[in-house]
Structure 1
């Protein structure tokens, strides 16, 4: 499997020369195997992904949403394949309760008066599926396991498995101080790549309780308890400039050699 990070920032995109090294686009990554592609979240990073899909002449993909907060869906109308009727994009979400499913959310957000073109005009979107987090999905040859995450309005974590390799995507999740989440530990057990919401530090976290995010130290504790092989810090706080991120990365690597900071266009081969 090939993992590509297209957007690694949280909350809002950062168009600044202080955010070039690590990237300013919001959450989006892909998992590929041959012609099969899974897309995780549709933040502004998905715009550049659209160019890649056109260049590679990829005909279909499945979009797995962690949740529907704006920073995770705002790139969708600018993702060029959705305007191509010959492309096929299936959209999945596991945090919403019917009848207000993901299609209903998209209709509300991407329509008048907040957006000039209705979602039904995006003919590349061919199907919407709302599931209950905790269900397993079989998509494009991948086994996808899911877990409910603690976040305002709900969120879903994913484990993607193929050919004995396992990638876990756990973002937009809040932890409880001094109470490691055993459910997450079991879910990510022995993962080859563990991607985690590291918006804050342990020192910042007490002032952010209730905001729905976690810390890089908590991610490290979970990863070590689960014996993951690689741990990627993700969903970086917008105010963290490249200079701040460089210092953070040095501290992280000094504490665990399996940890690294995700950057835009970074590719991980498993």
Structure 2
């Protein structure tokens, strides 16, 4: 299975973000013909504050980005994992992933479970729960008989979610992110490789890079594709673009056979 991860520098201009995403998806298809393309967290709108998020939220399946991704999946005959968007449902907002198959059918939807309420080392405060409600269900989907699990950004710090997905039989786990620069420089690579090693899965992490909110907030970037042994197979430069790698499931099966952690669990 060939996968391409899109790295973006989304801002608070939704139309410009959607145009950037469409261009990068088209470029990835033309260059690499992947089976799956994945976008980063909040690819449609990256800003601070509740009013902007609410103004750019979408009701699914009526939303602008939903329709765009559905159309791109159909046009390019590719699976598209839509990173995450701001979803409105009643009076609640969710940080939500939607996945489409090559016919444009929605095959998975996941609402972020763990919300980022943190003060980073530079003193900046992030309170995701001020705007978003938390999801309550895990989600996965299949491509060519391979089960793929969904997570988003801060979920990466909670290995129990990844273990739940592993028990469900996934071999690939997505973690679209807008990791802060302050946390990302020390924790991003370590956490992704740890989750891959613990679950013996491929972990795909498309990320936001650069600054947003008029330069007051910075994301880490470094989108990564990591194998079940914890090796980094591909990593993005510090710029907008995409990375591609081919996942070898015979190799994954060998890793699991040699170190069968799933059957050794005691607790």
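Read-outs: derived from the displayed coordinates by stated rules, not from any lab. These numbers were taken from a predicted model, which means no experiment stands behind them. Cβ atoms are built from the backbone, for glycine too; each structure is taken alone.
Some notes on this structure:
- Source structure of the calculated read-out (Cα extents along the principal axes in Å, for residues 100-251 alone, 47, 38, 27) within 1, 2: 1.
- Structure responsible for -9000, with helix-only ellipticity at 222 nm (-39500 (n - 2.57) for each DSSP H run of 4 or more, over all residues; to 500) calculated and labels 1, 2 on offer: 2
- Set 1, 2, criterion mean count of other Cβ atoms within 10 Å over residues 156-163: the highest-scoring structure is 1.
- Value 11.5, calculated as Kirkwood radius over Cα pairs in Å, for residues 164-211 alone, assigned to which of 1, 2: 2
- Structure from which 0.35 was derived, FRET efficiency 1/(1 + (r/R0)^6) of positions 108 and 204 (r between Cβ atoms, R0 = 30 Å, to 0.05), options 1, 2: 1
- Of the structures 1, 2, the one that 17.9 was derived from, the read-out being mean count of other Cβ atoms within 10 Å over residues 92-99: 1
- Structures 1, 2, by FRET efficiency 1/(1 + (r/R0)^6) of positions 52 and 196 (r between Cβ atoms, R0 = 30 Å, to 0.05): label with the highest value: 1
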